[in-house]
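So, here come the structures, one by one.
Derivation of every value follows stated rules applied to the coordinates shown; laboratory data play no part. None of the values given here were measured: they were computed from a predicted structure.
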Structure I
Amino acid sequence: MPASLSGVNSQAWEEFEGHFVKSLGDIIREAGCLVINHGCGHAPYFKEVKRWLNPAIISFAELPAECADAIKLKEMYGQDMTLMGYVSTDILYRGTPMQVIEESWKQIDQIGTGGRFVLAPGCEYPPNNNLINARAMVVAAELYSTRKEAEEK
């Protein structure tokens, strides 16, 4: 069940899954690997996942309930975990390449400052979608520093 309001409330998730998730995280770390979590669903439980799993990277499609915006997300969680996300599937599926680039830049501006950010789709890349918008995310990342330099002049 997802660690989000889309599954169960946070207390039930901690009671029924927390200790199992901790055990899995410990096994993964003992094997010398990074622990990565993808938080599916509405209002993912970052605080609880951090307490039990303590992932190096947390992937997400939506902001946790305690974060009013991406800037607050970075303040609360971006120092301890690498944040991975969260270009929406809808923009990737229906948007133009320029809309994807603009959304990617917005997220880099808000979450990428100081590092510990991976630009990625919020969930999966839309199945059967043209790859042009995936390429647009790559272009956004490649052009980001050039764009910032031009803005500063």
Structure II
Amino acid sequence: MILPIYTLGQPVLRKVAEDIPLDYPDLQQLIADMFETCAASDGIGLAAPQIGKAIRVVVIDLDVISEHFPEYKGFRHAFINGHILEFDDTETETMEEGCLSLPGIHENVTRATRIHVKYLDEELKEHDEWSMVIWRGSFSTSLTI
């Protein structure tokens, strides 16, 4: 099901998202709906606050840009209860980014090239790893250091 995307001005976008319990009702359906919403909106990432839920669930589908970035082929994942632990800002990268909650706006954003994140995957397996910069745009909507 395609969900409505909340845009600038909605209070939920200013709230700090909360971790969810492992038995969160209909989590897999929520993740599927978020992927469908993201795809229907021509996005690559969507955080739960963008659909009105102040919880830490993010979906990222980089496969849609794999024609230009072959290293992202097949990358389609959900991140649950994610937290950015730290940034490695010894190197930064500037890329044009957009946000589904700010339709029509694209700006150059400079970010650290790597971030240290801790999260659960779709199967509720815990991960603690250094990750690529492209995650941070969606993560910053629902994650905190």
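Taking relative contact order in percent (Cα under 8 Å, 6 or more apart) from the coordinates of each of I, II, which one would give 19? It was calculated from structure I. For which of the structures I, II does the calculation of helix-only ellipticity at 222 nm (-39500 (n - 2.57) for each DSSP H run of 4 or more, over all residues; to 500) return -13000? The value was obtained from structure I. Name the one structure among I, II that log10 I(q)/I(0) by the Debye sum over Cα atoms at q = 0.09, 0.10, 0.11, 0.21 Å⁻¹ of -0.25, -0.31, -0.38, -1.56 was derived from. The structure behind it is II.
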